[in-house]
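Novice: Just below sit the structures, each encoded as C-alpha cells.
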Structure 1
C-alpha cells in the first residue's frame, strides 16, 4: 500500500501490527484520527502510553492491576480460600463476565509445552504452590483449555500440591449447549459420558 504521505504510511503500518487489523482497517483508523481535534488525538496517544508504562501485575495472582494487589484479590467479598487457575489474563476476563465465580484467581502465564520451549520454570507454578500452602487453600479449580498441554500442566501442579489438604477440581467438559452429538469429537463425547449429571441437577 503506497500512500502520498510517509507519516500516514508509518501510522498505518503501526496500526496494522495489531492482531486482527489489516492494512485497510488500519488506514480507516488512521484517517479517522486525522479528522479528530489535535487534543483528542494527543489524549488518545497519552492514554495508550500511560497504560503501557503504568500497568503492572498483581503480586499475588499475576492478574493485570493498577496497584501491587489487584482489585479482585483486595476485594473482601471474595472467597480467598478458593483459587481458579487460568492460563492467561483473557481467561480471567471471560470467567468474570459470567458473574458466577466469587473466589480468586491465579494466572499461570501459559501452559507447559516442551515443543514450544515452555517448561514449569517459565510459569508462575512455584508461586501458586506457595499460595496454596500459605493461604490454606480449600479448593483449587483448574480452568485450562482441554488439550494435551492443559492436561499436562494440571497433572504437574497436582503432583506439586498433593501433600496439602486441598480439594482439586476442573471445570466441566462436554457437549456445548446447542451442539449436536454427531459433530463432537470422541474425546469430548467420552468426557461428557464420564462426567454425566443426574437429570434433576441439569434440567432446571
Structure 2
C-alpha cells in the first residue's frame, strides 16, 4: 500500500471519495484501527450523509460487494469513536481508585479520565485511530431502543476487503494488530455492531 503526502491511499483496490466535511483537523499519530457498521442500507446513502455540514464519519467505507472507498485522509482526525470505555476494566488491571470511580455510571467522566492516559493504557480514540465502516443496518429499523436491534452480518466480500485493508494499514502505519477493535469494545455502542467482522 502506498500512501501519498496528502494521506491518500494509492492502490487500485481503493476508490477515493474524500468528504472534507468529516475531517476534523490533523492526526499526527495513528495508534489503532476501529471497525464499525454504518447502520445505513447502502454505500451511497453513507457517502451522501458524509457530504452534510458537520457530518461524522470514518476514514474508509467498505460496501457489501467489497468495494473500498477512502472517505477521509489518514492524516486527519474524524469523529467515529465517541466516548471511550475504561480499557483497564476490560483487561482486569484497574487501580483501586479507578474501580471506585467506575462504580458510578458517568460515561463523560470515564472518557475524560481515559483521555488523560497515554496509549496503550487507553483505547485508540478519535485523535489517534483510523475508522473503517462496513455497510450494514441494525434491524429492525423501527425498534424502540438501540439495544433491541441487531446488525446485519458482514458479507464475505466485505471481510475479504477488511482483511486486506487492516493488514495493509497495519504494515504501512506501524499499528499492532492487537490495537484493532470493534466499535462496541472501545465505546458504548450496540454490542452487535461489526460482530461478524473478521480482519485476521
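Any read-out appearing in this document is the output of simple, stated calculations on the displayed coordinates, not a laboratory observation. These numbers were taken from a predicted model, which means no experiment stands behind them. Cβ atoms are built from the backbone, for glycine too; each structure is taken alone.
Novice: Looking at structures 1, 2, which one was relative contact order in percent (Cα under 8 Å, 6 or more apart) calculated from, given that it came out as 12?
Specialist: It was calculated from structure 1.
Novice: While we're here: helix-only ellipticity at 222 nm (-39500 (n - 2.57) for each DSSP H run of 4 or more, over all residues; to 500) computed as -12500: which structure among 1, 2?
Specialist: Here the read-out was taken from 1.
Novice: Something else now. Given structures 1, 2, which gives the highest value for FRET efficiency 1/(1 + (r/R0)^6) of positions 52 and 132 (r between Cβ atoms, R0 = 25 Å, to 0.05)?
Specialist: Largest value of FRET efficiency 1/(1 + (r/R0)^6) of positions 52 and 132 (r between Cβ atoms, R0 = 25 Å, to 0.05): 2.
Novice: If you don't mind, another one. Consider the structures 1, 2: one of them gives 16.4 for Kirkwood radius over Cα pairs in Å, for residues 28-139 alone as calculated from the coordinates. Say which.
Specialist: Derived from the structure labelled 1.
Novice: For structures 1, 2, calculate mean count of other Cβ atoms within 10 Å over residues 124-131 and state which one comes out highest.
Specialist: Going through 1, 2 one by one, mean count of other Cβ atoms within 10 Å over residues 124-131 peaks for structure 2.
Novice: Let me ask something else. Taking mean projected area of the Cα convex hull in nm² for each of 1, 2, which is largest?
Specialist: Once mean projected area of the Cα convex hull in nm² is worked out for each structure, 1 has the highest.
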